[in-house]
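What follows is a set of structures for review.
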Structure P
Amino acid sequence: MPEGDTLFRTAAGLRPYLVGRTVSAARTAGPGAVPQMARIVGHEITAVEALGKNLLIRFDNGLEIRTHLRMNGSWHRYRPGERWRRPAGRARLVIEVPGAVAVCFDAPVVELLEVRAQALHPSLGRLGPDLLAPDFDADEAIRRLRDPSRAAMAIGEALLDQRALAGIGNIWKNETLWTERVSPFASVGTVDDETLVRLVATARRLLLASAALTPDVVRVPTTGRRSASGSRSVYGRTGRPCSRCRTPIASVQQGTDIPRTTYWCPTCQPAPAPAPAP
């Protein structure tokens with residue numbers, strides 16, 4: 001699934017070709033197609049922004065389009081008349097402006113809503129602080145992670161909870177925990193405040209470094225598989241030696257709602273001690 005840094009780069013790649021231009025045509029297709037898309041035709045695009053793992057395109061009439069790419073979605077940008085790199089039948093959203101065509105393929109979520117209703121949106125309104133936002137509120141992210149409902153949750157799952165802090169995905173969850181030598185299986189309640197602060201700071205640092213790379217949309221498809229730094233310490237390295245201690249990297253499925261593969265070094269990130277018997 002594309003993470004916050006990928007969406008940040010995607011927005012940066014689309015912005016020069018969309019912002020300030022008037023929509024000449026727009027259409028959606030597939031499950032959940034938006035019939036009201038004609039409402040943005042003839043209106044100027046005022047912003048293209050990433051919010052957590054969401055991409056938002058705003059218009060001068062107070063409307064915005066939200067897309068969430070999940071596992072397989074991607075944004076492409078083409079010149080008018082240029083051949084698309086994917087079949088037209090996979091296009092969920094097409095926005096045409098003078099000089100450019102933006103196509104969102106395979107995204108399961110495409111919505112048209114009013115900007116003023118964003119705070120009431122069932123997903124957007126519940127997001128935690130965005131790790132890539134200039135005004136990121138680390139204290140609020142810590143407060144949300146410390147919510148009693150997350151005390152028994154494994155830290156490897158809690159970092160992926162977008163209601164606590166938005167933008168981090170499975171790649172940077174694994175890299176953050178390895179960097180700070182924290183077991184992904186430690187419960188949030190057993191992680192001390194200093195360590196939790198370091199985890200949030202490291203996650204933000206890694207995402208910011210990745211987001212600063214070349215934009216993903218310059219006539220090139222975006223995917224969630226791109227290596228943001230060119231190398232990873234644990235993610236996708238099952239069985240390969242840890243770069244710190246040479247212990248083979250381990251992996252296992254973690255989580256109940258949407259299980260994700262967790263990668264860790266059993267030596268650098270030792271499992272938490274079992275709770276004492278009552």
Structure Q
Amino acid sequence: MRIAFLGIGRMGFPMAQRLCAAGHAVQAWNRSPAKAERLQQFGASVHATAAAACAGADYAITMLEHGEAVADVLFAQGAAAALPRGALVLDMSSITPAQARAQAAQLEALGLACVDAPVSGGTLGAEQGTLAIMVGASAAHFARSQQVLAPLGRATHVGPVGAGQLAKLANQMIVGITIGAVAEALLLCQKGGADMAQVRQAISGGFADSRILQVHGQRMVERDFAARAQMTVQLKDMRNALGTAAELGFDAPITALFAQLYAQGVAHGDAERDHSALFLELARRNGLH
């Protein structure tokens with residue numbers, strides 16, 4: 001199949017690479033061309049514009065920073081108009097449910113099918129093809145998307161268009177809050193004189209164990225905050241969750257608290273660090289360095 005892949009960033013590159021390895025004809029575009037050109041060695045064709053990448057494609061995947069970027073690429077830059085009628089657009093970016101529904105309506109008006117399919121699993125999951133993919137779509141469009149999504153990970157149909165993004169917000173709420181819980185607990189132990197690394201090992205396998213404790217907890221122990229998922233992205237997702245909660249008349253006080261903490265970390269210079277760097281903001285509050 002011919003797949004236009006729009007957005008060859010930290011996640012998009014390994015995802016597009018896996019689609020090439022699966023035998024698909026990948027037509028790549030990225031705002032910074034050099035990032036897309038890395039895919040040529042794997043058989044992808046690289047295009048100067050998003051619209052050119054979409055010409056003749058059976059599917060188009062968007063993996064962009066936020067909803068405004070997706071709308072700009074699809075509609076202002078002409079990518080959607082360049083797709084053949086009947087093509088399926090898979091938006092795998094993290095945007096709001098309301099944006100996903102609005103974009104689906106615009107795509108359907110152009111004779112295109114649409115699913116929202118955000119992912120969780122980070123760059124490692126993208127490289128290994130083990131992403132958790134949350135799909136909002138009709139049953140027919142979900143079934144059609146499977147042959148594209150299969151090389152990327154495990155796709156679950158969670159409801160109509162927009163529901164995939166709602167599930168991603170739930171994922172990000174849990175991730176962001178749990179990072180804070182792990183960081184605060186480990187810092188408490190450090191403040192009290194315990195060995196933080198040994199505490200993490202001691203509680204592994206118990207009821208408090210989690211992937212966050214294992215992966216992000218280790219980063220905290222090693223003070224390794226090189227960006228895999230940036231603080232700014234986590235903050236964006238927390239704010240999107242709060243905006244969606246407000247639309248639904250839902251009170252989310254825990255998410256609101258952590259959105260403030262991530263915002264403070266960003267304001268104090270951690271914007272480009274990994275989201276596990278919330279640890280640094282909590283350390284600063286407690287005079288720990």
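Where a number appears in this text, it was derived from the coordinates with a stated rule and is not lab data. From a predicted model like this one, the values you see are computed outputs, not experimental measurements. Cβ atoms are built from the backbone, for glycine too; each structure is taken alone.
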Out of P, Q, which structure matches 52, 33, 24 when Cα extents along the principal axes in Å, for residues 57-184 alone is calculated? P
Given 20 for relative contact order in percent (Cα under 8 Å, 6 or more apart), calculated: source structure among P, Q: P
Origin of the value 1.5, where distance in nm of label points 7 Å out along Cα→Cβ at positions 17 and 121 was derived from one of P, Q: Q
Among the shown structures P, Q, from which was the value -14500 of helix-only ellipticity at 222 nm (-39500 (n - 2.57) for each DSSP H run of 4 or more, over all residues; to 500) calculated? Q
Can you spot which of P, Q the value 0.35 was calculated from, given it is FRET efficiency 1/(1 + (r/R0)^6) of positions 89 and 233 (r between Cβ atoms, R0 = 35 Å, to 0.05)? P
The value 63, 46, 34 for Cα extents along the principal axes in Å, derived from one of P, Q, belongs to structure Q
Work out distance in nm of label points 7 Å out along Cα→Cβ at positions 9 and 241 for each of structures P, Q, then name the structure with the largest result. P
